[in-house]
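The next part holds the structures, each set out as structure tokens.
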Structure I
Amino acid sequence: MAKILEKQVLRFDLVAVKIEAPEISKKAKPGQFVIVRADEVGERIPLSLARISPEEGTLGLVIQTIGVTSSKLAAMDVGDEISDVAGPMGHATPIENYGKVALLGGGFGAAPMYPIGKALKEAGNTVTSIIGARSVDLLVYEKELGEFSDKVLVSTDDGSKGLKGLVTDALKQEIEENGVDWVMAIGPAIMMKFVSLTTKPYNIKTFVSLNPIMVDGTGMCGACRVSVGGKTMFGCTDGPDFDGHLVDWGLLMARQRTYLEEEKLAMENYLCNCVPSATK
């Protein structure tokens, strides 16, 4: 059991929680994730770590309400207990002094960028955080990333805040005007794909945090397999960070589309069967 200590609604479909996890927080590193079950009969879902506080014995998680389990988790309140939290899972993001680093967060991908960026700053890097969303009301973690970033650049598709355009537009401008030595991107697969395509001509090392279908998080099920550099790898045990220039993005997104269609159907059934107001 992991008790929820704090809860904050970031936007209509996004909730941040702080949970008790003393043993996991002692071992967790930036870039890793946990596997969570809302209750004893629930499915397992992976959640990236948005905060790691070993001194408090807590973890920060950000939950987007996409399917049944994430909706159950988001509906929990302070004092409620999450049935299972297993981790830390996966490999940590490689933290070194690279020089000038650019961190790109698409949508709520900005949240798990926090511990990574904080560690990179402490390692001596100059950190530029670039976050983007369709509109200003969907932006998250701008203030939080500003705690350690040398600068935070914002892009919105509709121009409601910052640069009107995509995060890749802001990244290309930063590369050409100030230079970038290392890039990390977290967000939708299509966003990470185009970040990788943007940096490739400049030969800038680019890491992406992949979010393939995942069940147990230990490599036993094989559901999270991805193709990287022509080799089949597992997102949970070999990742979640991979070289963005080597990822087979077409295969990754094809597998994600299948999963999302199933999740949508499950969510519709959940709303019809379990939430009376949704059927009115």
Structure II
Amino acid sequence: MMNKPFDIQQYRITQQPFYQAQGQEIELYTAAYAARLPVMLKGPTGCGKSRFVEHMAWKLGKPLITVACNEDMTASDLVGRYLLDANGTRWLDGPLTLAARYGAICYLDEVVEARQDTTVAIHPLTDHRRNLPLDKKGELVAAHADFQMVISYNPGYQSLMKDLKQSTKQRFTAMQFDYPSADIEADIVSKETGIDRLLAMQLVGIAAVARNLKGHGLDEGISTRLLVYAAMLINQGVSANDACRMALVRPITDDADISDTLDHAIDASFA
């Protein structure tokens, strides 16, 4: 029985993902893609890195293959492996190989979560060679002309155990992301969820309180993503106070004092 030909178009984003630009990131990424340069996106959790990649893939009309990296991910999970079936063994391309072979943007999300011996598999695709050796298969995949490598990570969580090697970092151009300004963030929350902009500004104000506590009891501040979650709960009829506690406070801390501080900020905002 013949295998069906692989259709890379299933990874094409057909509807425009909403993204509010904060600066020149769209123009800079467009230039990097035109030169097929690999791109590293750095910034805190939930600040819009993944949404930005989705938006750019849609804007450029290119398929996007996303890999959520984790510490158990092996090089075989990225490049592929042999599988047993009724007819013996067959090779199954991994997401990195599919992107390189058929011309997609390959996005490795939170790449530092992967083991360093796994991330080195991307090296041949991020320099002048633009190829991927499949040692187990005895094949050298030349990257499609449309292929691009994109990675993201949160430098705030980096440590000696979880950081990219310089040999990896220096293969990429890099773009720094951060939480938007209050006005832009309120626009994002309002446009994403349809809530009143004044209410969106109140949510952003609570986020600002939490972000000021980063390094003083909090590992990370309230993300734009969590603000959207709070607004969605409010749209479902949940009170603003309860929605903020559920979406903004309880997910980010187990510390009673920090929780009380943020709860008081919520009560003051919605008094």
Structure III
Amino acid sequence: MSTTTLAVPIRVDAAGVHARPGLGRLVAVELRKMVDTRAGFWLQVAMVAITVVAVIVACVVGDAEDLTLRSVLDVGLQPAAVLLPVTGILLVTSEWSQRTGLITFALVPQRSRVLGAKLLASLVLAVAMLVMSVAVIAAGVLVASPGVDATWSDAAPLIGQAAVYLTTGMVVGVAFGAVLRTSAPAIVSRFALPIAWSAVVSLPFFADIAPWVDTARALGRMSAEVLSPIEWAQAGTALAIWMLLPLLIGIWQITRREVAV
């Protein structure tokens, strides 16, 4: 008795199997990572909810004649300004805290592409939060102070500065996450170091250089007033210290060192 083996060829479509994922797909994956965890999901929900509550309180408590876009914008942007950097930190540190780093960098060996996708995804989220915040703020101002003079004055430059304010804050969070790669130390450092530095440069000895190196002074005015050229220069200098330098250090560490999880 003998057996017969039928060798039937199985056709497999291997097109694109070895092709590396495009940048758009990587950005979409990183955006998904921001809401995949419970912490990330509820952080986004909290940003929206706190923004709505802050705008409602500002419009209810304040006098109608004082409820201009300028004043409410300064209040309504603060929830996103505080929580977006935390989201940026978690986006980077999740590769180590969730133990996905080896998988991520095995599927995409070019770590610079992963970091680039994380940066682009963080900017997309920051712009989305900006749109949401401005929409809520505009609706609150429209309802609370209709017909008040100069309600919408300097709207375009203020919204443009708000975009810079939120996006740079998000990138600072990504930078701190890339440097430390652990959520708790990165979050604490992101808030503690600038506060400590502000306290140091508030001494009279540093009065001349404080506006150039203190992010609280250089960037805090972006949502409240239209910056002058010298104030833009101060903001750029402060961002070079607190955003660009940590980002370059973080990129160097992640692209050059072994991934240990």
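We did not get these values from a lab; they are worked out from the coordinates using the rules stated. For clarity, every value in this text was computed on a predicted model and none was experimentally measured.
Here helix-only ellipticity at 222 nm (-39500 (n - 2.57) for each DSSP H run of 4 or more, over all residues; to 500) was calculated and came to -10500; which of the structures I, II, III was it taken from?
Label of the source structure: II.
One of I, II, III was used to calculate relative contact order in percent (Cα under 8 Å, 6 or more apart), giving 19; which?
Clearly, the read-out refers to II.
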